[in-house]
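**Student:** Each in structure tokens, the structures are laid out below.
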Structure 1
């Protein structure tokens, strides 16, 4: 296992080593830090023990990377010749050209990044119903801390000196994970996301020879068009098998029959948008996991 994974693990919370692979807890879920093409054999019994130690609600991981079509996928780009000419979608090419004509994409220093992006970051989390949003100082310190990792690379798309979109990229061995990626909604008409994703994807695949760039597994928490957007830019779904282990608490939640109907009541959804999204995401994860047992 690459030393990059263990080095990046230092900048994550609640890290566990399972079968010589670093895992971490995020959003009460225990997941491997290595990207999915590196995950081969995982001992479920060891994962169960790690769940008890970390007090995470559940663990999930991907195996059988690039298998036949399934309900579980990661959105990735692995075109070695990635460029505008290699993108099949006409609307994708058109959006990129518009974005590049309006925006300049460049790397940003950690100090400047925190200052430039905090407002976009704050507004984005607020729109999703988050109540406890990190302060600027917390956000700044987190960016500075993670930037000590050599593979933590920060990018922005600028128009007339104003940042319109940003991405925090995590380079792990031979692939790249797109961490936080957000944009200023007031400037989306200038197509900054198109310019940003195109530029960084081309940079990592062609200039640096990475295996693939990914924005992660399919979204579960809230509605988003990001996956369709990326596919128009030349990305594709890489399918895998979803593996899940539940804690005792998660098993209890899953066994309560009215939880699903309760989370779909309009009053509940409007009053507790983040909590209901989390419950529905949890139930969707179980549904996808169950689909593999019927194959």
Structure 2
């Protein structure tokens, strides 16, 4: 792979990020990343608070506002057209139709949050999978998102996995099981192989204009040199946190400081658990990018998100 070509692509991705930055800082508090090994990266987020409560409603509203860029292809997001409120409403309605109308889907909400977290870091979605649903009630097979990044001279292909569950332990176990299923071969072909075909067929050609051939070369099995490609298992886990049930017992601390202190103390044990589970898996030497957000009640959050749509 030509190093100059890869650098040009990195500049293109940075330009896309700067043209449409997705900032989460108004709704999520970020903590310093924890890297217990070169192949493991953990990131933690807390929803913002006011003096007395966690601002979940605001975070839900923010998420609902992101469904357009999550679902709609880049060519329809022309900045000039987006100034027209009627055009924005049409796009929003079009995007909203792709979400299930049945009981709240942990998959859909988790996938959207994963998208938001990755995009906010400049790790860009390569193909929109939601429009590929022939029915809004059908699940999306394969990974929960496909994103790309250029870092340290490598082309990073992020296969996403999201879990919204009662505990982070359950979330990690389920994520690793799903990843195992994703790579498991059946009659010589895996879901990962099928995902690659989806990428090659449905890549957003306007968004990545001039670099589609590069992406295909690095992604497709019959492409060229793969020495600069690295696959990353990008996981998002949303889970219930008991600390939210005792907000009044904070010894005079403001709510943000109280929760931040508790969450900071909880992070090492979460990292240790995840590292142990990964070490016992078939992927112990592969790269993981794992992100966490605790909720008061993740199921109720999903239910209210559906109402917000």
Structure 3
């Protein structure tokens, strides 16, 4: 239905049905019917629609009044009831849900099936979808509710208005989602670089690049068991590397410390003791003594004696001289 010469807000057919919804059964009988038609036409004229002096629009009004009388209830009552039955699953596909509503209401109100009315009904379905989404979000913790609506493509301004949250709260959730999107992109690029590598190799790469476990399972398309197995293998490898590193560190420490006292040949013992005595003449500060002994490659066992029991050097010297 095209509303000619109309400046009112919204489609004429909806404004007509809205006015008819206000009528009682008594307004549709006898002389009351014509009075009701004139009253509605006048109200619509005042609202900016040209009805009283436009034959086509006035005819639309009379037909709608006739339909109302024939069915016995307002069309808007059936439309609202159909919209009220919609669930979140129904409105996942707005176009399909619109078709369902039109088919249901159209059984008694065939004029609603006219092509130009579908966009208006779809707008009602979209509004119902938003109401359902907001109701669902309202049952969640604030940040989760905001995120839920944003993921459902609800605009930020609408989220603030309908959930009653602050701009700061919205910005925080949006920033988090942006960071997650960037991380998802990074992980996807890493997988692309991995090319034809095995699932285990891909998982290992993502773990090494510190990608979140849930994201690894999702993007790599692997079971949690595969992730667990790779992690277990990597932990074993790390443990082995740590063991080898500790052994190497111990070897180097032992090498740096030099031989034990009983393993030092007598001639070398005498040379070491002589060097120590020269160092002791130069300084009596332990740190300096140790530094100079280290520079002279004196075994750690002798250095410890030099700083803790210097008198024992005489005993060791005597023993070395035989």
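Values quoted throughout were computed directly from the atomic coordinates according to the rules given, and no laboratory measurement underlies them. Quick caveat, the model's predicted, so the values are computed rather than measured.
**Student:** Compute Rg/Rh (Cα atoms, Kirkwood Rh), for residues 124-243 alone for each of 1, 2, 3 and report the one that scores greatest.
**Tutor:** Checked 1, 2, 3; max of Rg/Rh (Cα atoms, Kirkwood Rh), for residues 124-243 alone sits with 3.
**Student:** Here Cα Rg over 2.2 N^0.38 Å, for residues 20-107 alone was calculated and came to 1.58; which of the structures 1, 2, 3 was it taken from?
**Tutor:** The value was obtained from structure 1.
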